[in-house]
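There are structures below to look over.
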Structure I
Amino acid sequence: MPSDIGLPAVRRAARLDPEAHALLRAINIMLPRLDPQRPRLRQMRQRWQLLARLLGRKVPVARVDNLSIQGPAGPLKLRIFRPHRPRHAGDGDAAAPALLWFHGGGFVLGSVATADSICRNIAARSGAIVVTAQYRLAPEHALLAGREDSLAVLDWMVANSEALGIDATRIAVGGDSAGGNLAAVLAQRAVRRGYPAPVLQVLVYPATNLRDEPPSRAENAKGYLLTAESIAWFDALGATRSPVDTNDPLLSPALARSLKGLPPTLIVSAGYDPIRDDGLAYAGHLRATGVSVQLLHYGGQFHGFLNFDTVLRAARDALDRMGDALADAFAGCSAPDRTYEIDAGGGWQAMAGQTARDLLVGGLMWGEWLEQSRNGLLGAGGAENPLFNPMTRLRAQSASMFARLEVRETYPT
């Protein structure tokens, strides 16, 4: 059957979204360049943690719990986010739905801390409990170790659902990049083991096929945060402990013999992503086997953009749509089978000169970032007072005039 059902009409926008361009330019200027052939693992991990924590919003939730459970090879760290107002939890003290989320980082980088902003956003928007786990990473561990850990966490959530206040029949799985790979594998394993299928799988620029190199890898080889060189570095570290069989569906869920029976799926993709075509191909395969897929394609964004919602409005838009999709799924609404292409309007392009655009757009972005950072120290009072946030207001007004996010439904036609 065809595997290109409902894919975006425009896979890569003619230009990066103005905010994405300004952010990438700032990152490339401010962060020292590492030797692409011999980057230091510790530096790479510290760099990603710094970026994620600095540029991700700390959306308020009712409570955040840090705990450790026994995993297949030792303790596993978990972080649980509880929303202020659980939605669809029923009457009284009825159990709430939950999302199990896995962070990205090429199976080498990342932690519960780098997933913090994404999980806060989803918990606040969806009204669901969000659980994220620190699975074992390469090169200290083999790639299959992370798969064992992900299943162990799901087993633990189901076994302890009553104590956690979780409805074990309403659990979704999700993740970004490498975490999207783990979520896709976990959804397949849950179905094969006879578990209730996850209510929804949320896959954000997922790596679902580690065997084949997608055309987008050459098209977006450098300059967009994740590069072809860094992918090769991740691949080499992943094979440190043991040979990697990329034909194995436990590593490449897109190569599973059958995708039938999998849950409805939400996929987020980015035009300037080296692994863009991997996630899009998985969306097509799922649709070809009868799985409903809601595809959100941000043609002017890059791999990893969701972590930077303090400065990228497209990241906030995607997180809101993810939260809404989860809330609908937990409420029992029918899963939409749609493709939406979402990009910033072209008003900023009318300005003369890329440098002038970057200075203006970047100035507004960083002004809002400073205000939000200050508000995080002051509490809700500062955040809610418009007089304290002139740059935030100016940015919102300018964006509505010159760079409004435009949404086009391109499937079904």
Structure II
Amino acid sequence: MMLPVLFATGAAVDYGRRNAAKAQLDAALDGAVLAVISQKTNSISSTSLLNMETQFRAEAAKVPGVTVTSFNPGTPVSNSATLSLAASYTATVKTTISSLMQVPVMNINGSSSSTRNMFQYINFYLLLDNSPSMGLAATDTDVANMKIATGGCAFACHQHTYDNKGRVTGDSQTDFYHVALKNNIKLRIQVLRDAVSALVDQANASMSLSQQYQMEMWTFNDSTTQTRLQAMTPTLSQIKAAAPNIDIAYAYYNQSDNQTDFERAIAVMNTTIPASGTGITASSPIRFLFLVTDGVEDTGGSVTNQSAGFQIQSDRFIGPFSPSTCNALKSKNVRIGIIYTQYLPIYDNDFYNRYVRPYEGQIGPALRSCASDGLYFPVASGGDITAAMLKLFSTAVASVRISN
């Protein structure tokens, strides 16, 4: 009677040892799989798979009585959204009392798998409005101080000096731009520079892969002036170094003011920006256009939404942005993010009341219609452009992870 009880007790002990060994082996396999899947890469090499097996076997060797009989690293599986890895093992563990019943070992097997999002390569194109209206004082306090310093104007117009034939002779030191500088009044254009620098810092801190994010930076104003301040670069410090060159366009000699031409600017970007890629490799990045503007078209050229605004003269149209301008980029799966630095209502100004106020309620919605879903951020006068820029960046990156 004692012998069967002894064998039953021994079997229970050995089965307990087997389960304890399996728990240790399963944990070792989980650790080996996670060590590989967490590597900052969008592919898993054969060397990584060998290292995974080596790590597992090294941990398994620490478990008493265990012999690993097989290890299968599986085949990594990837698509445009995720990277997956699975592995399995078989092993035996020596018995104690059960060996007296001709059961020298017990079999163990286990598996583990893990899936994570693919890291996405992204190219960002910055298109920054530097028309004279971006010379608005940055905060309510700055607006008040600017009006005091200029006798009532909140805009820091930037002007050349001219000879009697209208030829440029230099930079006016008495224009309102220099009045703002001399009185330490911060302008929207200066806040925009700060926002670009903060964007670079955020992008550098967010990268999981080397050169995962690249950037290119442009400014634009009238129908002929569009400047590439920095070509596409993986060295984002070059964007930051070019940020001080973001400055307000000079006013025209004849003060005609028609210096915001979206349709020409975005047409240039459409020829510049290739179709968006998968994002899995640096050669096929997902592409974004970030547009920062106050949203009012004031141009000497023709426009597609002629009925939405006013043709003041034969060579000047002023009106809201036309969302159809963005269609060509969207057809290439280029995602468009927009920061709307809200156009300042000036109700004591006759020009504003006649030519802007009638459609002021359409300015924001028109820009929102251009922007890709969730990538529209309005900033009121005195608002934080830097915070909006960082929010646009984080939302854009998150949208890639979700939609892909």
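Laboratory data are not the source of any read-out in this text; all were calculated from the coordinates shown. Because the structure is a prediction, the values reported are computed rather than measured. Cβ atoms are built from the backbone, for glycine too; each structure is taken alone.
Between I, II, which one scores greatest on distance in nm of label points 7 Å out along Cα→Cβ at positions 68 and 84?
On the way: I: 3.3; II: 2.4.
With respect to distance in nm of label points 7 Å out along Cα→Cβ at positions 68 and 84, the highest-scoring structure among I, II is I.
Using distance in nm of label points 7 Å out along Cα→Cβ at positions 188 and 212, single out the structure from I, II with the greatest value.
Numbers: I: 1.4; II: 3.3.
Max of distance in nm of label points 7 Å out along Cα→Cβ at positions 188 and 212: II.
Out of I, II, which has the highest value for distance in nm of label points 7 Å out along Cα→Cβ at positions 44 and 268? It would help to have the intermediate numbers written out before the result.
Working: I: 2.3; II: 4.7.
Largest value of distance in nm of label points 7 Å out along Cα→Cβ at positions 44 and 268: II.
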Exercise. Quick one: Cα extents along the principal axes in Å came out at 119, 41, 36 when computed from one of I, II, so which one is it?
Worked result: II
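Matching task: 14 is the computed value of relative contact order in percent (Cα under 8 Å, 6 or more apart). Pick the structure from I, II. Write down the numbers at each step before the final one.
Numbers: I: 19; II: 14.
Computed on structure II.
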Exercise. Ranked by distance in nm of label points 7 Å out along Cα→Cβ at positions 20 and 316, which of I, II sits at the highest value?
Worked result: II
